[in-house]
Structure P
Amino acid sequence: MNKTSKIYVAGHRGLVGSAIMRALAANGYTNIITRTSRELNLINQQEVAAFFAQEKPEYVFLAAAKVGGIHANDTYRAEFIYSNLMIQTNIMHQSYLHGVQKLLFLGSSCIYPKLCAQPMKEAYLMTGPLEQTNSPYAVAKIAGIEMCWAYNRQYGCRFIPVMPTNLYGENDTFDLENSHVLPALIRKFHLAKLAAAGDLAAIIRDEQRFGPLPADIRNAIGLNAHSTKLTPEAADAKVVIWGTGTPKREFLHVDDMADACVFIVNGDFSFLKTACGQAEILFNIGAGADQTIKELALMVRDVVGFQGEIVFDDSKPDGTPRKLLDVSRVEALGWQPIIELKEGIGQVYRWYQQVGS
């Protein structure tokens, strides 16, 4: 990309999209196009076609998606598969029709089988059954990968799918009904800390900024049903975590992910042609290390400064036992992450406190 290349970031307000915006600005790119969901409905084929005809972007970062944690994925299954299929199909097809030079498609590590060999190599795609709690979302992302490859083969496009591990960072979703594990843990520990300190006013501000609290969270921190009083149990507030705490997960700061995205779009993959085929190229993007959910919870507790009890609710699903990506392919290009996990959690917690105050 040239510094003045016309670049469209789809989903620029989301976790990944906003980080890509920061990375592009930091690297001197000045001609960036964005649209909010109110300005452009990416599920609507006609609106997307009109947008591409008018703007004619040269490069596209496809970070727009409907996302959520285990509960959201399992509850809103039809919404997840429909919305994601429509968004990626509309943007990819219009990118082909309007001669986009490169498109980067953001997938997810959930594309790999539930009981996949570890670490997960790109070659393990579609070698076994998916995790059922998020299979509609995973199938949509797999379809996006196949669509990239199909358009590359048939039309000579340069559409590049990348599969990030679990991401966290600024602009994450902290709604406890729909959030991923790390932002959910940050909020749970923060609320429990406030409850133990008897700071009802701060809890109310948190609800106003990040959304109402489910009944189980209220019970855990000793908050009454109407958010008007802390019960005596608040002094012994605890944090309840879904599952056994034994599954292992890998986490990557979203600013590292954004840096990888810009790096890859500017990359030359000719040396990989014999390894995976130029049309079927695919990159895992991760930290290269994982930890159990229990280890993660203890790390978040330390960062937040909560002193109370952690309870693991083993009646809730664990999800996939382990998800660690093999990142040797992107490392061979010369890219590696730089933000350590505990440092990154601290950054996100400080951001969370600032926007919630």
Structure Q
Amino acid sequence: MARALLIGFVVLIALAFDSHRVVIDAQSTSRNLPEFEVDKAWPKVPPKWKLGDPSSFAIDNKDNVWLLHRPRTVKAGEAAAPPVVVFDTAGTFVKAWGGEDAGSQWPEREHGIHVDAKGFVWITGNNCPTNGIAGLKPVNDDQILKLTGDGKVAMRIGESNGSKGNADTRNVHRAADVWVHSATNELYVADGYGNHRVIVFDADTGAFKRLWGAFGNKPVDDDHCEVVTPKSFPAGQGPPNFSIVHALRVASDGMVYVADRENRRVQAFTPNGTFVKQLVKTDTQFARNLALSHDPVQQFLYVGNGMDIAIVDRRSLEIVGTIKVPGMIGGGHQIAVDSKGNLYIAGTTAGLQKLTFKGMAVPKS
């Protein structure tokens, strides 16, 4: 009954949207927007370890910050930290774990991390056997790991090298990102690099629930290792298939937001995969990642936009501001927000960073 009421509420929200392409114009705004500054002291990595390329961040219900990095990118002769490193909001080291384990099928190339409301840690990988990256095994990361907070395997969805394409409901194919919607206990997956879909599983059992592609279409197989960015972006709705489904967030009201990275668009869906609206911005490297603002109604989406982060009104899907502060490393690879509004940027080769939330203010002209 509660689920039916939730979906009904979301459908009412969806009816308020216009499902056409959003056109972005330069605009000024008088509304209050979030302000940030770089925390130059964050984090405090134990001196015995080096971090590889930071791939993703997750925040748990105690505001601990979980970093997933790529230890295989650490220079030879240096001691790499385990792939999962946990800090508190001040940057103090809490713990670290993870890595190759024959029983867990740890991903060859770490990509996404999420900590759900029950404290389980979800890990994805995006390795492709022909990507040419030195030091990696020639396997597809076609699995998602569910682990306890201490790194013990609780469940695995899929198998390494197991994918049979977008119609496969047992395996993912180089999934980029996951999000558990606690109200329905469903795992939403941005699946991602090899497939071109959103797929949903039961978060307890791993049972398949549903899947969809761009605009709610049936996803079409188009498997390749290399990143293919369109050479041009004609006016209109854009391609009927997702390119790289790179990030996904489910808001507290159930609306699903998907970053279709190479097509430079964010699409919004109801929980059952009905397309609602999209935001297309092709003049920059838009839709790199997603995060929801920390306020009770989650009024903003933060969207990686090349060297900055766009502030998007979640209801209208219009850009209302920009996060670009002195010393910022850019829009990042994946981003996360804690309960205080602080923003964490995992920038792979650019490093990692915390932007401290300073409050809401009218932007300076």
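I have 0.98 for Rg/Rh (Cα atoms, Kirkwood Rh), calculated from one of the structures P, Q. Which structure is it?
P
Taking P(r) over Cα pairs in 10 Å bins from 0, in percent, for residues 54-93 alone from the coordinates of each of P, Q, which one would give 30, 47, 21, 3?
Q
Match the computed value 2.1 of distance in nm of label points 7 Å out along Cα→Cβ at positions 182 and 214 to one of the structures P, Q, and report its label.
This value belongs to structure P.
Assuming -1000 is helix-only ellipticity at 222 nm (-39500 (n - 2.57) for each DSSP H run of 4 or more, over all residues; to 500) as calculated from a single structure, say which of P, Q it is.
Q
Where a number appears in this text, it was derived from the coordinates with a stated rule and is not lab data. Here the structure is a predicted model, which is why all the values come from computation and not from measurement. Cβ atoms are built from the backbone, for glycine too; each structure is taken alone.
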